[in-house]
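Novice: Before anything else, here is the set of structures, which you'll find just below.
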Structure 1
Amino acid sequence: MQIEIIIYLVLSLLLSSLRRIISGMKNGCFYAKGNKYPTPLLDKYIKNIHFLESPAWYVQFGSLFFSTLAIFRALNYTTNIFDILMQVGASLLVVMGSSGMAGYHFQGYINHGSNLPWVDIKENPKSEFAIGNVSFWWKRSWKGNRRKYFIYIGAISIVLGIYLGIFF
């Protein structure tokens, strides 16, 4: 049991460290954008910040997932596959709820910086996934005014995930 928990915590910490590196890269893009000196390590990201933002999300919420899973596994250690899958699912509910709660404000500030209304009814219905050399757009349902509801749905998801992770 202890080795399993240590593995989850180490993964969480490694992902948190990677998140900080990505944050430094994003800060570098902010400072370098519009300057005339060469920034070969940042040029790709200056041209498309999503190549940093997508991995940032995955490592940030991956870190939260592994730390939450470590807690659930430590509080109710079991070898029953169904119970382990329930703990994994509960951890996903917590992570997705946390992300969902922030979406309204996350996009609001992006819109504000883009000189758009906080809630843009003409918002692009697609989101870009960009990592490594892969980039594609995918349709999403949480846009515009719907983001307001995800604050509450996210909170419910977190509470449900914690309940299932600890008491189920």
Structure 2
Amino acid sequence: MTFRTIGSLVGAANAARDLTNLVVAYLNLWRQHANGMNGVTIPDENYTVVFQPPREDALAFTVAWTRTVTWTTPTYYDVDDDYFVESYSPTANISGEETHSELRVEERNFIIPYSALLRSEADMKAHVLATAARIRAQEAEAERQREIAALQAKLADLQKAGQ
């Protein structure tokens, strides 16, 4: 059994804090410049980073946050109430509505390659911006190809109609 010193525990805590701050800095850059791209959305709410077992090529972690969800439900008149109506309709006997809310914990798993985190802040930002530009270009090209296919189909229909 290996015994630890107070210094080794403090060092481990500091290393964990540094790693968390590094991941949060990367996620904030992503949220600022590329949020929603490739299906990767960083929540606007405050979140917590929870690390998963290490991988060989990337850092795996979960981002957890709380979100308040609200909804309304109708309230109905009682059968003994003066406003109660015996006929049926979807809105019959609705006397008002109640608002409910619930605090939900949501989470999403992420993987960031170590190479993306082992950069200076400027290089990390340049990497995120380059990734966002590449994704935008791919999306624009895919849209262009869809438009070409639609125009070719329309041209084929017009050529058939002209024969």
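Novice: Here semi-axes √(5λ) of the Cα gyration tensor in Å, for residues 86-133 alone was calculated and came to 27, 15, 9; which of the structures 1, 2 was it taken from?
Specialist: Details: 1: 27, 15, 9; 2: 54, 14, 10.
Derived from 1, not from the others.
Novice: From 1, 2, which structure was helix-only ellipticity at 222 nm (-39500 (n - 2.57) for each DSSP H run of 4 or more, over all residues; to 500) = -16500 calculated on? Walk me through the intermediate numbers first.
Specialist: Working: 1: -24500; 2: -16500.
Only structure 2 yields this read-out.
Novice: Still on this structure, please answer the following. One of 1, 2 was used to compute distance in nm of label points 7 Å out along Cα→Cβ at positions 30 and 62, and the result was 2.4. Which label is that? Don't jump to the answer; show the numbers that get you there.
Specialist: Details: 1: 2.4; 2: 1.6.
The read-out comes from structure 1.
Novice: Related question: Work out which structure the value 1.2 belongs to, where distance in nm of label points 7 Å out along Cα→Cβ at positions 110 and 142 was derived from one of 1, 2.
Specialist: On the way: 1: 1.2; 2: 2.1.
Working through the options, I get structure 1.
Novice: If percent of Cα pairs over 18 Å apart comes out at 69 when worked out from the coordinates, which of 1, 2 was used? Walk me through the intermediate numbers first.
Specialist: Details: 1: 69; 2: 76.
The read-out was computed on structure 1.
Novice: Work out the source of 24.1, 71 here, i.e. which of 1, 2 gives that when Rg and Dmax of the Cα atoms in Å, for residues 22-93 alone is computed.
Specialist: Numbers: 1: 18.9, 59; 2: 24.1, 71.
Computing Rg and Dmax of the Cα atoms in Å, for residues 22-93 alone on every structure in 1, 2 gives 24.1, 71 only for 2.
Novice: Could you figure out which one of 1, 2 the value 26 for relative contact order in percent (Cα under 8 Å, 6 or more apart) was computed from?
Specialist: Working: 1: 26; 2: 22.
It was calculated from structure 1.
Novice: Related question: Assign the value 1.2, calculated as distance in nm of label points 7 Å out along Cα→Cβ at positions 6 and 70, to the correct structure from 1, 2. Can you show the working numbers first?
Specialist: Details: 1: 1.2; 2: 4.9.
Only structure 1 yields this read-out.
Where a number appears in this text, it was derived from the coordinates with a stated rule and is not lab data. Here the structure is a predicted model, which means the values were calculated and not measured. Cβ atoms are built from the backbone, for glycine too; each structure is taken alone.
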